[in-house]
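Readers should treat all values here as calculations from the given coordinates under stated rules, not as data from a laboratory. Just so it is clear, the structure is predicted and the values come from calculations on it, not from any experiment.
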Structure I
Amino acid sequence: MNGGHDDVAHKAEHKTTVSKTAIIDIDNTLWQFSDAFYQELKKINPDFPTPDHWTTYDIWEGYCSVEDFITAINAIHHHQDNDQYQPYPESPRFLSSLKEHGFHVILASHRVPTTKQPTEQWLNRHGLHYDELHLSLNKTVLFANADVVVDDSPLTLEKAIDNGALGAGLLFPWNRAYVSNGFRLFQNLDDVLEYILKPSF
């Protein structure tokens, strides 16, 4: 007799317990990757421009090869668990707050599989809590089920918006020109968190 009522109650309970999914970038989101990257690029070419001049994604042109550029990225990622590579002060609080507000936190970074161990060690050492770690060259495969995407790449954020997710990130020279493309950019993670928690999630 009460089967219908119980079914409705079960569905309501299920809806309130289902996690919301937040896809969070690592580089230039949880820590200042660009500064470490610049130090590596200077080893290749001392004339490499400083990060405040990185306004396009082909910044290596005229300064180094694409291969050297990628090698510099991988060098940092393979040595991620380094005392010099510190997270932003807000990063632990940012991730913990998302989890406290019911988000299933997936850290997603463009990294080769061999960087998994140093990445995990770095995250654990600095108290950066998460539910899943996704390392690949295509994080957008996660976006179909994402409620929120936080990233510094405007192209990544645009794809997140196209998939119906809320997009946000930190403001940098390379994404400044895209601020009107449907996502929001902020000076720090505290402001990003406030923006995420404002909508009716």
Structure II
Amino acid sequence: MDKAVRVHLKWDTPIKQFQNTFYSYLYSIGFKSSQINSKKMLLNSTLFANGMTGYLFPEFSIIKHDISTFIEKNYPTFNREINRLSQHFKNQSKTLAWVHPWNLAEAFMIVASPTYFDKEIKIKFESDFPLSIELTYMEMLQEQLRIYLNVLFTNDFLYKPDLIIRTTDIPLKTVTYEESIPTLTISTEMSSEQIYLLSQKIQKIVNR
């Protein structure tokens, strides 16, 4: 395997073109090297494995097609983008004519959530935690919710949020615009099911 990887890295094979085109795409939509570096080993392995499978066995693996079906059902915006990207790869070079959406979807989900292309929901987070704990909890909650929604949390007044989420019923910081913004109060201990239900509540509120 290591020898095969070195061959593809050294020569301009279809697998190497696949990898290069994918990285070019990430940079073109705003990703920085610093956001990718910590995941680069896994990303390269996934690109190589999916590239080899796609190139040698383009119609292989029902599991892969099941992934495409799951994405189409649960992440329609991501599905449209990945299908567009797949076509872009094919248009780039005849040697990439084998690329299918599932070759790209798994690799992208290493870097970001499939909700990345959904409309961003800005959420202001309030708690009575010490600042360091508040920031840690806020980041954790943001990552859990990003499985379902494209959320951006802040505990400051950097922008007018779409929603305020609090861990206490008592507002801790108030600015004029907050009076008109919907608010949710949550528990500090939430199961996976409760996170999902919270995402549904958020979706319902922002879509009113």
One of I, II was used to compute log10 I(q)/I(0) by the Debye sum over Cα atoms at q = 0.12, 0.15, 0.19 Å⁻¹, and the result was -0.63, -0.95, -1.45. Which label is that?
I
Value 25 of relative contact order in percent (Cα under 8 Å, 6 or more apart) was derived from the coordinates of, among I, II, structure I
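When percent of Cα pairs over 16 Å apart, for residues 125-180 alone is calculated for each of the structures I, II, which structure yields the highest value? Before the final figure, lay out the partial values.
Details: I: 47; II: 44.
The maximum falls on structure I.
Tell me which structure, out of I, II, gives -17500 once helix-only ellipticity at 222 nm (-39500 (n - 2.57) for each DSSP H run of 4 or more, over all residues; to 500) is calculated.
On the way: I: -12000; II: -17500.
Traced to structure II.
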